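Take a look at these structures.
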Structure 1
Amino acid sequence: MTSPNLTATRTILFTDLADYTGRVSRADREGIRRILSDHEAAVRPVVDYHGGRIVKNIGDSYLCVFHSATDCLRAAMSIHDDQDGREVADTIRMAVSTGDVEEIDGDVYGTPANVAARVLELTPAGETWFSIATQLCMNSSEIPWEDVGRFALKGIPEDQDCFRLVPSRRTWLPKRVEAAIEARCLVRLGPNEAAPRLPADPVVLLENFTPSSNDLHRTISRLPVLDPQSLYLTVHTLSTADRLIWLESGHGLVVGTPESIDEAIVEYAAATRTNSADTFSLDIEDTMIVPRVKKVDLELTICGLALPTVPFSQVIDSYSYELLPDGRWVTRSSRSLLRISVTRTGVVIRALQPEVSVAGSNCAPGQDRPLDGACVIETSVGKFNFVPVNRYAGLVLQPTQMRLALRHGQRGELGRNPGSPGLAFPNRPGQDNIHWCSGERAETARAKGFTLDRVLAGRLQASVEPTKEGVTLTPLHETCPTYVLHNGKLGQAKKAVPIGADDLIVAGTTVISLRIPE
């Protein structure tokens, strides 16, 4: 008696051997038996271990069925990761699909089996591809995977999205990352590492970050404004929610273990060397910029804090900024090293921690000292130059890690929210640093969240463009002025003006320096 038909949701796995016909044609009878037995030895115990069942063997192919999409892909992962059978694993290709099947006399029939068979025809040797149905059913946090595209499958009415399982010892580099390696503009950056000097048009690999973590957001915020597609997060497994958040921001993923990513980068870099002038070494332990980057014609660096004069528009009577141990200026913090205040009578510095000196004279914590002229402020995070200027109470100068590299013909934007490529001005939230004027105007400004950073600079403030003839600064905001410090005097740029390497750009509370590489 035949068993009754049973409709059930199952995950189908097909395996076969790449170039099976060619290998058999070159083998004797013992060799053919060894090819088939090695295939079975690689597949059968792993399928059994992960709760699957081999339905049948068709020549060089196995049809297997699983109750769980995740268990099926974990089985495929184990086959690929088998070091003892690595040669066999490199020739096995697998395809997976999920859905309702008919189980008749131990065999399975239905669309999932047909889809898996057609996906197998597309799958290269040593890889496992799977359908959208499997991707929707699996636990994404357990499976490393990536998108490979949308394909027309013979006999299947609609085009199908297909995905690739990423074994522990494999990484497929995205084309843009490969192009960056060839162009020597790949940057690798990890947690708690200062942003390095970036080449023009960099591609940045953000490595060893927890997705959606504060460390990741903080690191990105310290980079210049780049094309979102130039930022890649390296991951092995990733939850569906974190994946969607990252990809919807326009960023990319490099999927693999840290070891496999290192190996893929080094191998691709070695393969693209064309002559002795291209030779370089890659230290995979370090944050790395691949040497011999594309030529940089101009580098912009946020290099200081500009201090507007007071009273300001009957709104601010006085204000202050504080210096953190990492060199950033903030409105208030319990960790600050010093405070600089701007009042109607001038600029005053107060040491909040030891090891602060002005013009070579130590400042005891809690002690105020006026800054009457140009001087050097020494702290535990380095030296700052205070420079009095017209139109402002002064500038406090020290280069930061916020840089933007440009080539001839590139137009870099400046502002609170510039386009790509761009250099974003610091945005320091909070009003605790402001002493307000009396009156309705100040009360209204305070209620609307007034800060100097927001009011004195626009989202798109100015642009800078290097050419063979020189560097041009173009103001773009109608009401927020952009200034140029030239030969010690601050002047407003009311239209496009040429600027030189010794000039400083001042807009709002931000100072930007220029460097023209030799």
Structure 2
Amino acid sequence: MGEKKEFITSLAIMFIVICASFIWINIDDYIPRGYIIEKYDASFTNSGLLYENYTYRIFANKKYHMLYRKWESPLHYGYSTGARIVLLNVTLSDESIDYIPYIKDDAGIVQILNNSSASSSHIQYIEENAEKNEAGIYVPAGIPKGVYTVKYVFRIVPKLQYDGHHYMLRLILASEHPKYERVEVKFPNNFVVYSLPYLRETNKNIFEGKVREGFKIKFWVIFTNTEGFSEFYVDNVDRNLLSVASEESFWESVSYWGGWSVAHIPIFLIIIIPFIYTILYVLWGREKKYEVSEDVTLPPAERPPLIVNFVFKNEGNHLDYGDLLISTLLYLHKKGYIYISKDGKSVKILKTDSYEELDEYSKRVLRYIHEMAEGEVLDLDNLKNKITNARKSRNYEDLEEVRILSRYLWIEGKELDKISSKYMKMPPKFVEYLLIFGVFYIFICFLTAFIFTDYAIYSLQALLLVFLYEVQAGLMWWHPEVLGKWKKDYYRERLKWDKFREFLSDEDRIKEVASIYSSVLDDWLIYGYALGVGRNLKKNS
């Protein structure tokens, strides 16, 4: 694949990653559900009464039998003592449906409301499925699909704090809950109210927003008198409660925006990386245009197989060790350093000196042959049997000998970098820093999950987003031919090697040219293996 095609393909993948990241960060909107809470609206009065309306849209016909809400605080019905929530009434908007209003209090006792008739089996069903501090409706026949509103009336018997001037109530309306598509909560105008950052004040003491699954609906309510409350409990405190409410809501905001930022910073990076990639390609990596003949039937230059395979075929990315070894053996055979038998089963060393003209890898191959040979001849079948027997018998010494000698054929990364640097400029170091930043950001995700525990879902979402970010940064790093740049006129030579490889893959053209120039067959095989088409070439030659 050419440089321009690589760039366009990588860019297309990057834009797919952008789409995936937006879907993931808004995954709540795409998860199919049997029902949604379209709206939750509540009104809190001076007397401590709380009116709630839950509007549900049911998609699954008669799949669900219960609509309910839970409290963190103790929930009661009738007379009791202590700070608590007292249920006064539960009704369903659609009177055509037979339903049973119920409560399961903090002691786990189920009570049926409004003198509704309920059989023992109905009560047993509620006892088995409802949780403590839960109120709702039960429809034995199942709830038909449609839109329904469940209305609750509660009396809040609060545990207040008092600083000598102000009373404060920490009111948590929801904690464990599905997603609320729309929320609206109203308080009396004479109250001072602080809220969480995702519930904005649209009018005086009217708060609206959209609440994710499991996020709290919490308020700090400040007032100066308790005349409307029929019952309440008080703790005296020394601190100014206006300051306390302001400070607590501030740190909740810090926690929320901290979690939110952890998830959205990778999205920002995912969006800008394609633009960074494009700018780097245009300013740094784009090569000059060269006109190259379509019909290249001879090697563009006489180069060692290592350079052809690593630099001109794989553009400094990796080595094809199998093809490279065969190509180098053929290269040494042509140069007169070794003789390969016609059946290809043995290699004889012809020269033991004058290695100066050879590249480093060819010298290594010769040293390997010399060490493994017996009487200057390496029998490949014997070598294969030796390795196989050492593995089967688990003879450590024999196997270790083979391993040590095989290291002659391995080239370390630093050596490869040195080779590639002679022919091309690598991508800017900035690309590697992007990858390293992604690894560091994973640590940040885990850290913030522990710090911002109420919003840990953002940190979990960020982990996948970091993976997507690393995919993008990896595309920039994985294709150095796109952001790297060839030195001198080596790019032109690389294009010629590409055309030569195409020629060697064309069976008809090979036969046509071979019938005229039989002397080129050796070079074709040497560089055919170096270019990765040697086996097919040998089959057709």
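Which one of 1, 2 has helix-only ellipticity at 222 nm (-39500 (n - 2.57) for each DSSP H run of 4 or more, over all residues; to 500), as calculated from the coordinates, equal to -6500? Show your work: numbers first, answer last.
Values: 1: -6500; 2: -13500.
Derived from the structure labelled 1.
Match the computed value 0.05 of FRET efficiency 1/(1 + (r/R0)^6) of positions 364 and 452 (r between Cβ atoms, R0 = 35 Å, to 0.05) to one of the structures 1, 2, and report its label.
Working: 1: 0.75; 2: 0.05.
Derived from 2, not from the others.
For mean projected area of the Cα convex hull in nm², the calculated result is 40.7, so let me know which of 1, 2 that is.
Numbers: 1: 34.0; 2: 40.7.
Answer by label: 2.
Taking mean count of other Cβ atoms within 10 Å over residues 60-67 as the criterion, which structure among 1, 2 has the greatest value? Before the final figure, lay out each step's value.
Values: 1: 20.2; 2: 15.4.
Top value of mean count of other Cβ atoms within 10 Å over residues 60-67, among 1, 2, belongs to structure 1.
Check the numbers for relative contact order in percent (Cα under 8 Å, 6 or more apart) across 1, 2 and tell me which is largest.
On the way: 1: 11; 2: 15.
If we compare relative contact order in percent (Cα under 8 Å, 6 or more apart) over 1, 2, the biggest value is for 2.
In terms of volume of the Cα convex hull per residue in Å³, for residues 164-331 alone, which of structures 1, 2 is highest?
On the way: 1: 158; 2: 281.
Comparing 1, 2 by volume of the Cα convex hull per residue in Å³, for residues 164-331 alone, the maximum is at 2.
Values quoted throughout were computed directly from the atomic coordinates according to the rules given, and no laboratory measurement underlies them. Just so it is clear, the structure is predicted and the values come from calculations on it, not from any experiment. Cβ atoms are built from the backbone, for glycine too; each structure is taken alone.
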